[in-house]
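Participant: Structures given as structure tokens follow.
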Structure P
Amino acid sequence: MTDTAAEARKLNIARWTATVFGLLGFVLSVSIPLLPVKVSTATLDWPQQGRLNNVTAPLISQTPMDMTVIVPCAVVNSAPADGAVILGTAPPEGKEAALQSLFVRVTKERLDITDRNVVIASVPRTKVASPDCRRIVITSSDKGTFATFEGLHGDGAEKSADLRSGFPDPNLRPQIVGVFTQLSGPAPRA
């Protein structure tokens, strides 16, 4: 009987050990989502050192959670008459750049803002070059991608509001590999 009692006792200890470790494993697995999380925020500022130069984000090709781009209208005024890329989140000549990135382009006639090959805004260059235009604010987040022309007003019922256009599509957030431009020289003040 002592052999059977000893085996039963060992079996009982093994059951309790398995139960305790099973419950401990369950409690720990449930607590994992409750642990604190440290989130890093990356920021890319442009222009840098007061110059309109390309800025690459080494080893990064990301779609940001949200992004804000502010382009002073004075930049459009100083762009070449035949046009240029004022700002792009990828090199304009890059493979599939237009399909993945945001571009602010000025031509002889218009200023076009495209994001993932979708036209977000297209405004006559003369309107953007007017003294009324202060700056262009482009925002992109899970709420969509929008361009606001501060100082320019819409037609009709929106005459008092700043001119704004865009799309409420969270999939329009652009991919960023840096900030690229075809402009050069000192950066105008915002």
Structure Q
Amino acid sequence: GSVFARQIEKGIFAPPPEEKVTEEYFFVADALREMGFEHYEISNFARAGKYSVHNSNYWSKKPYIGLGPSAHSFNLHSRQWNVANVKTYSESLDKDILKFDFEELTEVDQYNEYIMTGLRTMWGINLDILQSTYKKYWSSVESRIAAYIQQGWAKRDGNHLVLTERGWLVSDYIFCDLFVIS
């Protein structure tokens, strides 16, 4: 939905070749590492220990409260989000009404989110949690995880599965491959 994406759709600009994007991605990642930054999340770098506190709850499956138009809240079992339109949001508050949408997360939703949000970070997902909390999905993903490691897209760090930077480049594929479709 960005301006650049719309301009590509209209033919104003051509998307850069994938090889060029990959080359530039690794150039930037290497340069930031040399300056002392850690690549702690798929699209974020920071100095050691100076990670985004705001976003960390999204990635670590912790509850959070969203305040304001379009803000999201999460309580481990459901997600709520406020109406996006600023005028509608403001008018509803003037009437002591909070307009929001709500979704209850199924076990499949929770599993898929654990995969997607955890693998976005340098800490990855805890395989013990994957095996115990989502054990009915474990047998179907175990061999795929081994293949990602063999491809160089992932590695084991203790009991965690972590995507490599090469894995982050194909993360959409990995997430979709590991997702359970209900």
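No lab work stands behind these numbers, since they all come straight from the coordinates. Predicted model only: the values in this text are computed from it and were never measured. Cβ atoms are built from the backbone, for glycine too; each structure is taken alone.
Participant: Out of P, Q, which one gives 26 for relative contact order in percent (Cα under 8 Å, 6 or more apart) as computed from the coordinates?
Facilitator: The read-out comes from structure P.
Participant: Given a value of 8.0 for distance in nm of label points 7 Å out along Cα→Cβ at positions 9 and 113, point me to the structure among P, Q it was derived from.
Facilitator: Label of the originating structure: P.
Participant: Suppose mean count of other Cβ atoms within 10 Å over residues 97-104 works out to 11.0; of P, Q, which structure was it derived from?
Facilitator: Computing mean count of other Cβ atoms within 10 Å over residues 97-104 on every structure in P, Q gives 11.0 only for Q.
Participant: Here's a follow-up. Comparing mean count of other Cβ atoms within 10 Å over residues 81-88 across structures P, Q, which is largest?
Facilitator: Answer by largest value of mean count of other Cβ atoms within 10 Å over residues 81-88: P.
Participant: Then there's this: Quick check: 12.5 is what I get for mean count of other Cβ atoms within 10 Å over residues 25-32, calculated from one of P, Q. Which structure matches?
Facilitator: Q
Participant: Out of P, Q, choose the structure whose coordinates give FRET efficiency 1/(1 + (r/R0)^6) of positions 41 and 153 (r between Cβ atoms, R0 = 30 Å, to 0.05) equal to 0.30 when calculated.
Facilitator: Corresponding structure: P.
Participant: Continuing with the same structure: Given 3.4 as the derived value for distance in nm of label points 7 Å out along Cα→Cβ at positions 73 and 145, which of the supplied structures P, Q does it correspond to?
Facilitator: Q
Participant: Here's a follow-up. One of P, Q was used to calculate helix-only ellipticity at 222 nm (-39500 (n - 2.57) for each DSSP H run of 4 or more, over all residues; to 500), giving -7000; which?
Facilitator: P
Participant: Using the calculated result -0.99 for log10 I(q)/I(0) by the Debye sum over Cα atoms at q = 0.14 Å⁻¹, pick out the matching structure from P, Q.
Facilitator: Q
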